[in-house]
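Following this line, the structures themselves.
Derivation of every value follows stated rules applied to the coordinates shown; laboratory data play no part. All values derive from a computational prediction rather than experimental measurement. Cβ atoms are built from the backbone, for glycine too; each structure is taken alone.
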Structure I
Amino acid sequence: MHSKIAILFLLTLLTVSCTTKQMREGGERPVPSKDAYYFYAIGYDAEREGRWEDALEYYHEALKMDPSSPYLKTQISYMLLRTGKVTEAILNAEEIVKAEHDYVPALMLLGELYNSQKRTEESIKVYEKVLEIEPDKQEAALFLSVLYASNKEHDNAIEILEKLVRKHPDNYMALYFLGSAYIGKGELQMASDYFQKAIDQRPNFDAAYINLGLISEMKDDLKKAEEYYSKAVNINPHSIQARERLAQIYIKLKTKGKAIEQFEEMSAQMPTNIDIHKILGMLCFEDKQYDRAIEEFRVVLEAKPGNIPARYYLAISLEEIGRNEEAISELKKIILQEPKNLSAFLHLGYLYAKLKREDDAIAIYEEILSFEKDKPEVYLYLGISYLHKKDYEKAEAVFKDALSRFKDNDELNFNLAIVFEKTNRFDEMVMSLKKTIEINPKHADALNYLGYSYAEKGINLEEARSLINRALELKPDSGYIIDSLGWVYFKLGQFDEAMKILQRAAEIVKDDPVIYEHLGDVYNSKGIKEKAIEYWEKALEFNEKEEGLKERVEKKIKELGHGKVEKR
């Protein structure tokens, strides 16, 4: 809680920083001597026009004619500050104060200069002195309260501000800073009350609304925070802080479209702000607006070619819209920049595997293993790539090597079982599947695989049903597991129950040839030949998905006396 309050207080100080810079000496300007007035006047015009070097020169000329004027000396300090000569400005202001101990304008400037150099204690002493000289100097009290608060002397800040508010109840900045000080103390309700009072004095006070929003966030009242930030944005459409906080609320409320709108507005106001483009890219990516995400990430990379996260998400966005070769190119660029970037390597391997470029995938995983041998998933993906190539010998070698390092990894054991099944080693397959289930009793695929394998052989059918039912509890909508259960009932001779279950499986998975083959087998066993042939022929439409199915099903059709089957 305290760390969150500290962050909130820092945000509050950021909100008011611009305001405090504007609070300078008010009132009428002292008139320099008659001889100096001409140069002062043209120097003042130059200052108003932003020609500060010229103004500095003219003020120096005026000072030559009126060398004792603390006002002219103070103006020179201001111009030194504006032209970046901060050290000279400080020295000049110190000399003024040394000669004129009670000259408030120079003291006010010196306090500001010390603060700009993070000389907080010295700045505090200067403003304390100002208040000794002019107890009702509102600007000095406000500056001093901010310095106390930034120094975590919140009680001192509150004491000064409450005294000020008693004399000047309409001073909305004093009310605002009181709210800020109470935030620093962690008294959020008191802070809210003072921010609301500041708004009562100045209804269009966007900074106060922002802080009420921050407090609402602290209280997890996101809807109220949204309301306050929206008011701040309506008052000041150029407030980047209000828009950013509002966008973050929309993200938390899972209304990414609205968040994107806010960041788009910020981007329009600050088109060169790369961080905004990066956030916009991520939001569009999460919202599945991949084309727009690609645009934003490319803007980021044009400015910062070495931004690895932007390039990574650019690659994934390209992949999502089917521009796979471009995605591969971007992932390779990451690897060139960071030769051991595991995420880029793994995703490149995944992409190659998805494109059925198994040799490329294998090369990637083997390269990873040259520098990273402690990630079991790398061995897993390499072994699966060999499985897809039907290189069962190498797949087995990879899985066994991995299991010598990670013996209790359920996925490695499960995929080794698949190798054993593919190489007709039933007993070893059963052992690996049982090991998988021992390691992870909720491994639905292993439960289903073992149960289905028993059913295929017509053995341990009650155990098979129990295993498959356990798998279904974990994945109740899996058409493949439902098919396994139907197949067990078929093997048990309960054809009506088998048919009902298999029909449900076919409704979920509409392109699996094995499910249609099973339905054909059930109808055949019930003596309904036309339906059996209908489903077997349906299975043949998807025969490429199951090795050996085409020959097997065609044989069944022929054996049923249907004659020669058209080749597909």
Structure II
Amino acid sequence: MPNSLLVRVVFGVIVLATFGAFFAAQRLKRAPAFVERVYYRGYISPTCGCEKSRVALRFSLRRRGRVSVAIVTAAGDPVRTLVDDRELRRGMHRLAWNGRADDGALAPDGVYHLRVTLHDEGRTYTAPRRLTLDTKPPRPRILAVTPGVIVPGAPGVAGRARIRYRGPSNPHPLVRVYRTDVGRPRLVTTFPAPRFRKTARWDGTIDGRPAPDGVYAIAITVFDRAGNAGSAPLRLPPQRGEATTGVSVRYLTVSGPLEPVAAGSVARFEVGPIARRFRWSLGPVRAGRPLARGTGGGRSLSLRVPPDASTGLYLLRVQAAGHRAAAPLAVQGRRRGSVLVVLPAIDWQGLNLVDDDGDGFPDVLTAGDSASYRRPFAHGRLPAGLADEVDPLLRFLAREHARYEITTDLALAQGRGPRLEGRPGVLFAGNERWLTDRLDLALRDYVEAGGRVASFGTDSFRRRVSVGAASLEAPTAPERVNVFGEETSELRIELAPMAVSGPDRLGLFARTDGLVGLFDRFEQSQRLVAGARVLSSAGRDPQHPAFVAYALGKGLVIRAGAPAWAASLARDSELSDVTRRIWALLSR
């Protein structure tokens, strides 16, 4: 055959084949789809640990055939083969995908489609429906919880906390409430927030009952369309120092001056957290006849201290709507003595479990927080150490008809009221964990110049704090030695007396049998500053006494060395005699 004829024949065959393929393709396009009724949820998160960690895939085949089914990317690249060239019957088929590729690894976040290939006809169907794989959890944020203090059961906004947040709201978020002022954060209630809204409300109840007075941290968990959960704060339960928001439940509070008030003058208190009628009385810390009593209303109380009130520590007690609260008040009577008695107001407020900044955790100096010294005491109760350490010592002084001036460490630090200078002795009635730099220096100078100091607290004079306009700020960690240069350590044992085994040049134990008190905790002296001379001592270890009196410069330091010393005074005559002799040393 001539070459020209061969070329024409080949060309004609190609043209005919092209037309045949074109018409075949047109028939396939006009042919009904071999896949129908395709359905699957639009989101999957293999890591959510929820029902959306897998996705159910449904599709129907119009006829029987050899089929492959795969998950492909938006660009058409296969990721996971679910069915590989297998004969499938006509009708509905159900498969599932767990979000993993053929090699078992998690598929990347992105958009995927279902692709079905009918090998008998060489046809492929890619479902237009998008399947989004998303493993990234949402990052909600609590914008505000208002008000910061609620009174469960009170009408209006005072009775519930409104929580505003940013983040997904469908499906409904979960609100968790943790109590944080009773040790580790403890989950107390969980409830759903409304869908499609960015707010939730807590009515201050737990299991249908009003929540106890305390501090609560609020957390919210939201869910995106893939089922990923994200919380604010990021870690649950919430941790101190992380981004948290909270609310305080309070029923009745009272706060007043933390400096001495002269008998006959007016003392002013704040009563809260809402305005209402109340009854009040001013009297001894322990049960006793009130100095004054009355009724009031609103958010404040001004009362005149009776002119004949003796120097000492009193309590203002308030009652309203079945709740009680109390606040201490130091009163300076008209009879004054030369010894200065110092109350540990900084310690009281430094350990007060009240949330000042609304982060859902109590602000305490031991955690490095700043703390307001104008706040009410938590739960309306007495501050730590007042009833079992400070008050028993002051009641002992009252029984002894001791005359003294009274103040607080906070007033001393602020330069208000009586000062250290010119006094024969100063008695610290409780734990003095924190003092200011200036007061530390003044106290050391006072002793070295000839002053006498007796401390009935423990773990004292080893930390510093700054006093601001309304708060205690920048607390330090405890130092190895206290302001007088003494190093101490704690000892816990079964109940045992202090044994007088060292020197007693001051004669403090002259009327004892050599054994004093019964204690299970001691603060032992490990080392004194160079130049200090032990004058009297007692304890469980002669080398490391708990009770110690030593000369420092021209002055004297006496440290009782047992937290239960003051509480034992009423029942231990020998302990009372030692305390009486200490007072005599301070007074002369």
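Summary table
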{"read-out": "Structure from which 66, 39, 29 was derived, Cα extents along the principal axes in Å, for residues 34-257 alone, options I, II", "value": "I"}
{"read-out": "For P(r) over Cα pairs in 20 Å bins from 0, in percent computed as 17, 33, 21, 13, 10, 4, 1, 0, the structure of I, II it came from", "value": "II"}
{"read-out": "Which of I, II yields 18.2 [mean count of other Cβ atoms within 10 Å over residues 114-121, calculated]", "value": "II"}
{"read-out": "Given -4000 for helix-only ellipticity at 222 nm (-39500 (n - 2.57) for each DSSP H run of 4 or more, over all residues; to 500), calculated: source structure among I, II", "value": "II"}
{"read-out": "Structures I, II, by distance in nm of label points 7 Å out along Cα→Cβ at positions 498 and 538: label with the highest value", "value": "I"}
{"read-out": "Value 14.2, calculated as mean count of other Cβ atoms within 10 Å over residues 202-209, assigned to which of I, II", "value": "II"}
{"read-out": "Value 8, calculated as relative contact order in percent (Cα under 8 Å, 6 or more apart), assigned to which of I, II", "value": "II"}
